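J.: Please go over the structures that come below.
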Structure 1
Amino acid sequence: MPQSTTSDVAKFGQRVTANIAKVMVGKESTKKLLLVALLSEGHVLLEDVPGVGKTMLARCLAASFGGSFSRIQCTPDLLPTDITGLSVFNQKEEDFVFRPGPIMAQIVLVDEINRATPRTQSSLLEAMGEGQVTVDGTTHKLSRPFMVVATQNPVEFDGTFPLPEAQLDRFFLMLQLGYPTVAEENEILLRMQGDHPITALGPVTEPSEVVKLQQVVREVFVEESVRDYAVRIVQQTRQQAQVQLGASPRGSLALIRAAQALAALDNRSYVTPDDVKAMAIPVLAHRLVLKADSALRGITGRSILGDVLHQVAVGAENEV
């Protein structure tokens, strides 16, 4: 079997995006970024107001994927074992048997993650960071590829628990959908007159193909000056007056991997500074911990990253 190349990654992206477009109207850049996360072995946090399609986007990706899918609806009374699974005593076998929880699927939709308590939120950390869960001292490996797509509502605060910094840092990207245009909203209404289009959405890829293409992404070439550009962006986030904690080295790793995936989806075997620049805000903005007065003044991680990208020049030496 011939080895996969960036051309295969680009064709994969076109195929999956076209399939999702049968249900989701517009949001092309968001669909592409979702694939960037999948190919980078990362997890996604979708944050936006209710009703703009966060859950539907995750369901469309799962339907296009062909792997196992599960959904976790977060509530304040959700327990960690409701996510990871638990060991129960089997009287017939006179032994404990592990009953896997919904986290054992390949694509896991965690709906309204900020409605779960911090204890329950933390039960996702091992799975997201290491691709495994430990229950009663026994470690269970998760099937590859594995991806968590979580949603949260930024404007509803009653009964919610903000995600701690350690949890936010585990999310590879944070995306926002925004409201549709007039033309897009008209198209949505037209499509919804009959049966919901997602009921007819079938897979256009399979897990084994995704795993192969993830390896292709890892091999996309990153020239030293481009890597230096990414590092200088991350370093600059730590020097902003409005920031208490800048992006961590995990953020640097995510930025490079995201740039590799973006390059591969564009059928390039090398990363350019523009790839790094395009991925800086979705990869890094949610990782910044702002000072209290900055948040009160309406300053956001996205606005700070915008300033950082103006402050850090690519320079002639950074061009590929």
Structure 2
Amino acid sequence: MRVIDGPELERLTPYPALIAALRARLAEKLASPQRLILDPTGQGDALLLMPAWRERGLMVVKLVTVYPRNAEAGRPALDASVTVFDQRDGRLRAILDGVVLTVRRTAAASGLGAALLARPDCRTLLVIGTGALAPALARAHLAAQPNLARVLVWGRTPAKAEALAAGLRADGVTASAAPDLDAAIAEADTVVAATTARQPIIRADAVRPGTHLSLVGAFTPAMAEAEPALMPRARLFADDRASILLKGGEVAQAIAGGLITESSIEADLAELVRSGPPARGRDDITVFKSVGFAALDLIAAELALQEDA
């Protein structure tokens, strides 16, 4: 059995290769049941079980714990591991760092969504949020959208936004912190948001025609990063249709409010890679809504283990 820690997993899953693997392998037949969520303490904590497998290939189960009260004791609220089995005989093959794998596959899926949906001449990327996902999202989008020339970063804490921008500049990226969110949205061609916002921070009126948005952070129906009123103005796509309809933040709210219907989701990521990028008008606003699903973990594990599909 192999154990792959975070640094090794980063080395084995560079974003260009991971994005290419998602694009190739999501088109294939994979089993990815809906996640199981349990409360092991009865106090609002969570244990998530996320399985996926390929027939005659690998089978993964990601185990995620979310204990919000850990922050009071200075401990991380989230931890995760990915256990990899052989689907044919149940043999344990590997254990992977689940936190790093989740960050990387989430960022790569967002980047792939932009490669398929954003205008090819996008020049400015806006990253909203300064958490663990933010630098990964910036780097994945830079890998997926080769014409991007600069990155703006906005966060509720300006010092954190500047620190993220400085980290990108150290890698040779033209990056700066954005003091005003509405102004930054108006400048950006691609907007990616990964926050814990429970109230919308992206105003519908601030989004100009032709913008592509990737909304990553709102993963329950009670959360929202963008105003639900944006959804009827946009062409809407999902990472996984069933997951978004169940818990996709502003999308679920827009459906509940009668602003859009379930059929407003034009395609999910697997459908997009099978059919290719949809025809788009230059002024189309595209929204890629993501909450994550276990097939992404499976494909990332396959890449890390150099497993042929």
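J.: Work out the source of 22.8 here, i.e. which of 1, 2 gives that when mean count of other Cβ atoms within 10 Å over residues 132-139 is computed.
T.: On the way: 1: 12.6; 2: 22.8.
Only one of 1, 2 returns 22.8 for mean count of other Cβ atoms within 10 Å over residues 132-139, namely 2.
J.: Quick check on the output: 23 is relative contact order in percent (Cα under 8 Å, 6 or more apart), derived from one of 1, 2. Which one produced it?
T.: Details: 1: 23; 2: 19.
Value 23 for relative contact order in percent (Cα under 8 Å, 6 or more apart) corresponds to 1 out of 1, 2.
J.: Out of 1, 2, which one gives 2.2 for distance in nm of label points 7 Å out along Cα→Cβ at positions 116 and 196 as computed from the coordinates? Intermediate values should be presented prior to the final figure.
T.: Values: 1: 2.2; 2: 3.0.
That value comes from structure 1.
J.: Moving on. Out of 1, 2, which structure matches 0.50 when FRET efficiency 1/(1 + (r/R0)^6) of positions 188 and 252 (r between Cβ atoms, R0 = 25 Å, to 0.05) is calculated? It would help to have the intermediate numbers written out before the result.
T.: Working: 1: 0.05; 2: 0.50.
Of the options listed, only 2 reproduces it.
J.: A value of -10000 was computed for helix-only ellipticity at 222 nm (-39500 (n - 2.57) for each DSSP H run of 4 or more, over all residues; to 500); which of 1, 2 is the source structure? Walk me through the numbers before you get to the answer.
T.: Values: 1: -13000; 2: -10000.
The structure behind it is 2.
J.: Suppose P(r) over Cα pairs in 20 Å bins from 0, in percent works out to 30, 58, 11, 0; of 1, 2, which structure was it derived from? The partial results should precede the final answer.
T.: Values: 1: 30, 58, 11, 0; 2: 34, 60, 6.
Considering all the candidates, the number was obtained from 1.
J.: Further question: Compare mean count of other Cβ atoms within 10 Å over residues 28-35 across structures 1, 2 and report the one with the greatest value.
T.: Working: 1: 19.4; 2: 15.4.
That would be structure 1.
Coordinate-derived values only; no laboratory data. Computed from a predicted model, the values in this text were never measured in an experiment. Cβ atoms are built from the backbone, for glycine too; each structure is taken alone.
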